[in-house]
Structure I
Amino acid sequence: MENLKGVESTWEITDKGLKDGSEQTVYDFCVSDTAVDGSKSFFYSVEFEKESGYGAGILLGVKKWQFCI
């Protein structure tokens with residue numbers, strides 16, 4: 001994924017991958033403007049290593065980020 005940016009927090013690329021900052025906010029995640037051809041199948045794989053906080057997840061197929069405006 002490209003063009004990742006934090007919504008209400010900082011993120012950095014480490015040797016293990018993408019890592020969020022120390023902030024614990026409501027929108028403590030990052031978004032990307034990466035798009036795929038919706039008429040074709042695709043495969044995306046992730047691996048989480050949760051060090052703290054309440055959870056981890058991935059969201060695909062969002063058309064508009066209302067809270068990012």
Structure II
Amino acid sequence: MALPSLDPGHLLLCCLAVAVKRRDPVLVSQIAEKADKTLPQSQLKRAFGRLKGFGMSTDDLLWLASLEE
């Protein structure tokens with residue numbers, strides 16, 4: 001039986017959630033670059049708008065936001 005595949009937005013979102021939980025700024029940067037290259041802007045906004053639903057705590061989101069500064 002084959003496993004269901006994720007669309008590119010969900011796949012990158014899962015990877016980002018893991019990178020944030022690991023506090024890995026290099027991996028977060030690589031995922032962001034890949035997302036910018038492969039996803040249209042509308043899909044980027046929709047995918048990353050769902051990040052909180054992937055078990056991200058307030059501390060996780062604050063850490064991620066601190067990388068943007």
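Taken together, the values in this text are just the output of simple stated rules run on the coordinates, not laboratory data. For clarity, every value in this text was computed on a predicted model and none was experimentally measured. Cβ atoms are built from the backbone, for glycine too; each structure is taken alone.
A value of -21000 was derived for helix-only ellipticity at 222 nm (-39500 (n - 2.57) for each DSSP H run of 4 or more, over all residues; to 500); which structure in I, II was it taken from? Working shown, then result.
Values: I: 0; II: -21000.
Matching structure: II.
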TODO: For semi-axes √(5λ) of the Cα gyration tensor in Å, the calculated result is 20, 14, 12, so let me know which of I, II that is.
DONE: II
TODO: Give the label, chosen from I, II, of the structure having the highest value of distance in nm of label points 7 Å out along Cα→Cβ at positions 44 and 60.
DONE: II
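For which of I, II does relative contact order in percent (Cα under 8 Å, 6 or more apart), calculated from the coordinates, equal 28?
Only one of I, II returns 28 for relative contact order in percent (Cα under 8 Å, 6 or more apart), namely I.
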